[in-house]
Each structure stands twice: as C-alpha cells, then as structure tokens.
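Dropping the structures in below, format is structure tokens.
Derivation of every value follows stated rules applied to the coordinates shown; laboratory data play no part. Worth saying up front: this structure is predicted, and the values here are computed from it rather than measured. Cβ atoms are built from the backbone, for glycine too; each structure is taken alone.
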Structure I
Amino acid sequence: MREKIVILKKSREIPVKRRHPWVFSGAISKVVGDPGYGDVVLVLSYKKEELGYGWYSPRSQIRVRMLSFGMIDKKIDEEFFFKRLHRAYSYRKDMDPLINSNAYRIVNSEGDFLPGLIIDYYNGYIVCQFLSCGAEKIKDIVLSYLIKEINPYGIYERSDVDVRLKEGLNPVSRTLSGEIPDKIEIQEKDVKFYVDIKKGHKTGFYLDQRENRYFLGKISYNKNILNCFCYTGGFGLHALKNRSKKVINIDTSIDSLKILRENMLLNNIEKSRYEIKRQNVFASLKEYIEAKESFDVVILDPPKFVKQTSDLKDGILGYKKLNKRALKILKSGGYLITFSCSGLVDLLQFKKIIMECALDCGRDISILKEMCAGVDHPYPPALKYGKYLKGLAIKVE
C-alpha cells in the first residue's frame with residue numbers, strides 16, 4: 001500500500017525537530033497519498049528527512065498531530081497504541097502516593113503522546129474524550145485496552161465539545177460500556193465528592209486542581225473564606241475539612257450548587273459553617289466591597305476568559321476586574337488564591353496582570369507559590385499551551 005506522506009516547507013521542520021507536537025496547515029508544502037481523517041502519515045522535511053509519524057486531519061488548522069519523532073519502526077498498529085496506553089496507565093500507578101485519590105487522569109493527550117485523547121478514572125468508572133480525528137479512529141483499540149487491563153464498571157464518552165467540529169467530527173455524549181449511574185462518589189484524601197460524569201463540567205470534575213485543593217486545605221485553619229466560581233465545592237470542602245471557620249461558596253449554576261449541597265451532607269459539614277449563594281461573582285465581589293466586608297482567603301477559579309486570540313484583550317480586562325475586586329476585600333495578611341485556565345495567557349502575563357491589580361489597589365503582595373495542573377496532567381515542554389492551568393498563591397499586606 002502506498003505510504004501517505006506530508007512534506008513540509010523549507011525551514012518548517014525546526015519546530016518538529018524540537019518536538020513540537022503540532023504541524024499547522026501553513027507549514028505544509030505537499031501531501032502525497034491522499035490521507036483521510038485520522039490516517040497515519042509520515043512527516044518529511046523539505047530535504048526529505050524523516051521527522052516522525054502523526055495523525056492527519058484534512059479540515060483542521062492543526063493538520064498533523066505527531067505520534068512519534070525521528071526514525072522509528074514504521075508499523076503503527078494496535079500493539080503500538082496498547083504500549084502507549086499502558087505506559088500512561090503505569091505512570092499514574094507510580095504517582096499513586098502523590099495523587100492520593102481514587103479519581104485521576106489516565107491519558108492527557110499530547111502529554112502522553114496520544115494527541116486528542118483524554119481518559120479520566122472515577123472510582124471504577126472511566127470517562128473518555130476523543131477530540132481529534134486520529135483519537136476517534138482508534139476508539140475501538142482504546143476500549144479494548146481499558147476493558148482488558150482496567151475492567152471498569154462502565155465507560156462513558158464525553159466528546160461533546162466544539163473542538164471536534166474543527167476536526168470534522170460531531171460532538172457526542174454516550175455510554176460505551178457497562179452502566180453509568182447519575183452520580184459517582186470519589187475521594188481526595190479525607191474529602192468525598194459526588195461527580196456527575198454525564199453532565200458535569202469537563203469530564204465531571206476538575207481533576208487538574210487536586211493538588212491545589214490540598215494546598216488550600218493546609219492554609220485554611222480558622223479562616224473565613226470566599227470561594228468564587230465554586231462549582232461543586234472542591235476548594236471549599238477541603239477548607240472546611242481542614243477546620244476553616246466559615247466558607248461562602250458562589251456560583252451561577254443551579255446543577256452545580258445542587259451537587260455542592262449534597263457534598264456538604266456527604267462530608268457531614270455543619271450548616272453554620274458554610275453558605276451557598278447562586279450569584280454572579282463580579283456582582284458579589286462588588287457588594288462585599290460596598291458593604292466593607294473582608295475575608296482571610298479569597299479563591300478565584302473562573303472559567304476560561306480567553307478561548308481564542310481575538311478574546312485576549314477582553315479576557316485580560318476580565319482578569320484585572322476580577323482580581324482587583326478580590327484584593328479590595330482581603331484582610332491584611334490574607335491570601336488570594338487565583339487561577340487562569342486560558343492557555344493563551346501564560347504564567348508571566350498572568351503574574352503581570354496580578355501585579356498591576358495590586359498596584360492599582362495600593363496593596364503590597366508576595367507570591368508564595370506558583371500552581372499548575374497535577375502530576376497526572378503531563379504536557380510536552382515544546383507546547384506552550386500545554387500548561388493551560390496556572391495559579392498564584394499570594395499573601396496580601
């Protein structure tokens with residue numbers, strides 16, 4: 001069978017040689033062999049050097065997602081993908097003592113050399129996202145591996161995201177194996193959570209924030225805490241379990257706050273120690289400023305403000321507005337725990353935003369800790385947007 005080949009333009013091989021996992025359409029000089037959706041292609045430089053193999057996507061700006069680099073055995077088959085999946089799963093088992101939870105990520109896309117594939121484990125159940133046409137093409141191989149090696153109670157697909165449209169795929173959400181309950185109970189250290197993997201955010205829970213929740217718990221003793229964009233209470237419950245004085249949780253989602261209430265009962269938290277408010281966070285912060293109320297800790301974990309380059313200006317203004325309001329209601333000696341999950345805003349830029357907010361508010365700050373996604377979310381160093389989650393733990397004077 002004729003090999004399917006992508007030949008790059010002159011000098012466009014440099015990022016690939018530096019292990020960047022994406023080849024954009026503008027870098028391609030010629031395509032040979034008429035590759036289809038998710039086909040494996042050999043990537044060659046302008047001088048016909050073998051750069052590696054990748055999945056081809058005829059509709060996406062990311063035309064090739066690299067699976068391997070350099071000269072390798074050209075047989076990329078079921079065994080190749082089984083080895084990749086097994087290597088990813090074995091790494092998570094090695095990380096068990098650090099993860100300290102029965103919910104974690106098994107495969108993190110490019111970080112595990114399986115671009116566009118996300119696999120999350122929730123206490124016996126598995127959620128998959130097939131976000132690239134290459135990942136879609138190996139769906140049966142993935143299911144075969146998961147059933148053979150992990151044998152979960154059920155496997156659910158949450159490929160209900162718009163990024164699939166760019167790959168020429170329709171969003172889909174469905175059961176792939178077994179039976180899926182309406183909610184699954186998971187545990188992080190001594191904190192329990194209900195997770196709705198069918199309808200919840202992402203694959204049901206923000207697994208990437210686990211280690212940051214652990215950190216928040218350690219500084220929560222005897223403190224009054226405002227937990228903004230609280231979702232189902234991840235940060236708030238870790239604070240309460242570590243004997244915070246009181247936590248006010250704010251979000252706009254009825255469904256999320258319903259699960260939050262159930263999580264409070266699940267963890268036997270006294271009602272006097274927490275409040276749950278369905279309100280816009282920006283409006284809530286403004287009300288606290290006007291009422292001259294203050295907190296020992298404010299947590300800001302907003303949704304993605306910058307989804308594309310055209311959003312950057314408005315997104316930065318949004319981060320500034322949000323963090324300024326938070327700084328105005330923090331007690332002297334208090335802590336601001338603030339995050340951005342916008343891949344287009346890097347850590348240096350995020351630090352600059354927070355520094356400008358502090359200057360505008362006349363507050364002196366010190367950065368105690370830089371935060372990112374947990375150890376079960378590896379990413380390739382050449383992919384700038386791989387480190388999408390960044391956070392700062394800040395002491396406010």
Structure II
Amino acid sequence: MPTISSNKAGFRRCVLLFAVAAALQLVVPAAGADNATPGPNVHLRGSIDNARVQFAEKKTGHVAFIGGSITEMNGYRPMVCEILQRRFPDTNFTFTDAGISSTCSTTGAFRLETDVLAAGPVDLFFIEFAVNDDQDAAHARRECVRAMEGLIRHTRRHNPHADIVITYFCNPGMVETIQAGNTPTSIDGHEAVARHYGVSTINLAGEVARQITAGELTWKQFGGTHPAPPGNALCAGMIDSLMSTAWSGPLAPDAKKVPHPVPKAPLDAGHYGNGRFVDPGDAKIQDPWKIHTPPWKELPGSCRSRFVDARMLCADRAGAELTLAFDGTAVGAYVLAGPDAGTVEASIDGGPVKRIDLYHRFSRGLHYPRTVMFAVDLKPGSHTLRLRISDEKNQSSRGHAVRILQFAVN
C-alpha cells in the first residue's frame with residue numbers, strides 16, 4: 001500500500017542537501033529562484049497552473065509520486081515535498097508515496113487506481129519509471145508507451161485538472177546511450193507520450209550525461225542508479241526550476257483551474273488507460289490453488305517486508321489450473337517471482353496457448369515483484385482466461401511456483 005502523509009515539514013533538510021551538492025560542485029538550479037532559467041533538460045509543456053491555484057487559493061493539495069525504488073527511497077521525493085511546503089507554507093498537503101522497488105510502468109498503470117487515485121483526486125503527480133522500464137522490465141518502446149499513456153489518460157479521467165510531471169532518472173547504460181547521441185528506449189517512449197499530452201518532463205538522465213561530458217560531474221558524485229543526496233538534490237533542483245519558470249509571475253486574483261485537453265486519438269489504442277487490479281478471489285480455483293500468506297521462512301529466497309504478510313493466490317504443482325472471467329482488452333498478473341518461480345500456460349476463450357516464464361533474472365535470491373501480461377489487444381468485451389502451471393520451467397528455477405498478488409485487467 002502507498003504511504004500517505006500530511007505535514008508542514010521545514011525546508012531545512014532540503015537546504016542542507018543543496019548545500020552538500022554545492023560543496024561537491026554539482027550544477028544545481030538555485031532553490032526557489034523565481035527568475036531561474038530552467039535549462040536544456042527541463043521541459044515545461046502546457047501548464048502546471050492548476051496545482052498552483054489549488055495550493056494557493058484552496059490551501060490544500062494532494063501531491064502523489066509513483067515509481068520504483070528511486071521514488072520509494074528517501075531521495076528526491078521528500079525534497080520535492082519540502083520545496084512545495086516552502087513555496088506554500090500555509091497549505092495543508094497530503095503526500096502519497098506510491099513507489100515500489102523493482103516495479104515498472106506496466107505495474108504502475110495497473111496499480112494506479114488502488115495506490116494513488118483511491119487517496120483522492122491528484123493535484124500534482126510525479127511519475128518515475130525510466131530506469132525500471134530499462135533495466136528491470138527491459139521493455140520495448142511499445143510497452144513504455146502503453147503504460148505511460150495509460151497512467152496519464154487514467155489520471156486525467158479521474159481528475160481533468162491534474163498536473164503531471166514525468167522524471168527520467170538513469171543508470172550507467174542510459175548515460176552512455178545519451179553520450180553516444182541516442183535516446184534510451186524508455187525515455188524515448190515516455191517522451192513521445194509527454195509530447196502528445198503536453199506533459200512537462202525532467203530529463204535528469206540528459207542533464208547527468210551533459211554534466212559528466214562537460215566535466216562538471218562524475219557518476220560517483222551523482223551517487224549511482226539510486227542517487228546519493230547530491231544526485232537527488234540535482235533532480236529536486238530541476239523540478240524547483242520548472243516550478244519557478246511556470247509560476248514566475250503573480251497569481252491572477254481571478255485565476256481558475258482549467259481542464260487539461262486529452263487528445264481523442266491515443267498514441268497506442270492498446271494503452272492501459274483502463275488498467276485495474278482484479279482480486280485473485282474472483283478466480284475459479286481448485287486444489288492445489290489456495291489464497292494464503294506463503295510460509296516465507298520455509299521457502300528459498302528473501303521476501304521484502306511490504307509483501308511478507310500479504311495474502312496471495314498460490315500453487316506450486318505443475319498441471320494446476322484456474323479460470324478467470326473478466327471484461328477488457330488485456331489481462332495479466334502482478335506476481336512475486338522467486339527462486340522457485342514456474343512457467344504458466346495461458347489461453348483466452350479456449351484459443352491458442354501462450355507460455356509465459358515467470359522467473360526473472362533477479363529471482364535468484366528474491367521473490368521479485370513483476371507484472372506479466374498473458375494477453376493483450378483482445379476485442380472489447382467479456383472473456384475467460386484459463387491459466388495452467390506448465391510442466392516445463394526455466395532451467396534456473398527450483399520449482400513450479402506461481403504466487404499472484406493481483407490479476408491485472410485493462
């Protein structure tokens with residue numbers, strides 16, 4: 001579940017981190033400088049004025065963050081929260097932390113409803129999935145587009161006034177790709193969606209590559225894929241610069257929120273804009289399937305604390321079958337895939353069988369959270385999924401286990 005907090009924390013910690021960055025000679029935009037130049041990797045598109053009107057006039061605000069471990073960690077997210085609290089000291093903020101380590105934008109699109117929108121309409125929404133789409137999911141461009149487009153369309157259907165900012169963090173390979181004059185696949189896909197919907201972006205990856213090439217920064221100073229405080233301060237500074245540019249003048253006395261236009265034609269008709277979780281209890285099962293909390297101490301591999309007490313649909317015997325009736329155009333599952341993860345065979349409405357290997361390269365010592373899609377691009381309407389645990393398995397896996405946290409339906 002996401003972490004939701006409401007606070008009026010001071011800006012002192014963020015100021016300290018900007019000071020650390022300055023001591024290490026990182027080029028960080030000045031915090032709160034209303035005449036700041038946004039820089040080549042800060043892209044203001046459309047408007048983020050709705051959030052300003054909400055924060056300044058209504059004195060309340062829901063700010064949400066979704067992403068992987070970079071969002072979940074104590075990094076750029078709390079810095080941005082403190083920047084906002086400094087800018088609007090009289091505003092009562094609710095901050096939603098929907099970061100889950102290892103998860104990609106596909107998982108994000110399906111958990112958006114439960115992990116973010118359930119907390120209420122979002123006024124300002126920060127999305128971070130570039131790294132995990134690259135190194136964890138190894139998504140092709142289509143998957144990056146479908147998930148990001150789903151996140152934006154779903155959010156703005158829920159609240160047409162929602163302002164959105166997408167941030168691109170980076171790993172060494174992504175930096176090298178940019179330095180070679182190319183664009184990492186995940187960033188290319190996300191940026192295409194951002195342009196289509198007029199969404200602002202923070203290309204931290206591009207800025208890191210630029211500064212390293214110019215000799216202004218080293219990868220060690222930045223802090224790695226999970227940035228050190230100075231690296232997170234660099235990102236927070238770029239976001240602060242975006243705000244300074246967007247909100248440079250005084251707020252008009254009669255300022256009102258304006259719905260964001262949503263293009264009628266999506267980039268990809270198969271986008272996950274209707275993505276949602278479906279309770280595993282809705283499946284028709286028989287022995288050996290059961291819904292329970294796995295006996296983690298008896299199983300190989302570690303399980304992260306957020307999942308230790310979770311109940312899930314489990315079976316570990318080849319041949320075990322279940323069926324799930326659903327309405328939509330795509331179906332998959334959010335699973336924990338550990339050292340004993342199996343392979344499943346999926347068919348829709350009695351059609352051809354598709355084999356999906358649940359074992360991930362990070363499953364060796366961890367019950368790894370991932371979303372796998374069983375079928376996409378189905379005709380709209382009612383369908384039935386038949387899922388069977390295959391007799392075959394990944395050669396690196398120790399078993400045939402399937403552990404389903406949620407079904408994912410679009």
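One table, with the values for the structure above:
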read-out	value
Per distance in nm of label points 7 Å out along Cα→Cβ at positions 187 and 219, the highest-valued of structures I, II	I
Distance in nm of label points 7 Å out along Cα→Cβ at positions 267 and 299 derived as 3.5 - corresponding label from I, II	II
Structure from which 18 was derived, relative contact order in percent (Cα under 8 Å, 6 or more apart), options I, II	II
Mean count of other Cβ atoms within 10 Å over residues 51-58 from the coordinates reads 23.4; which among I, II	I
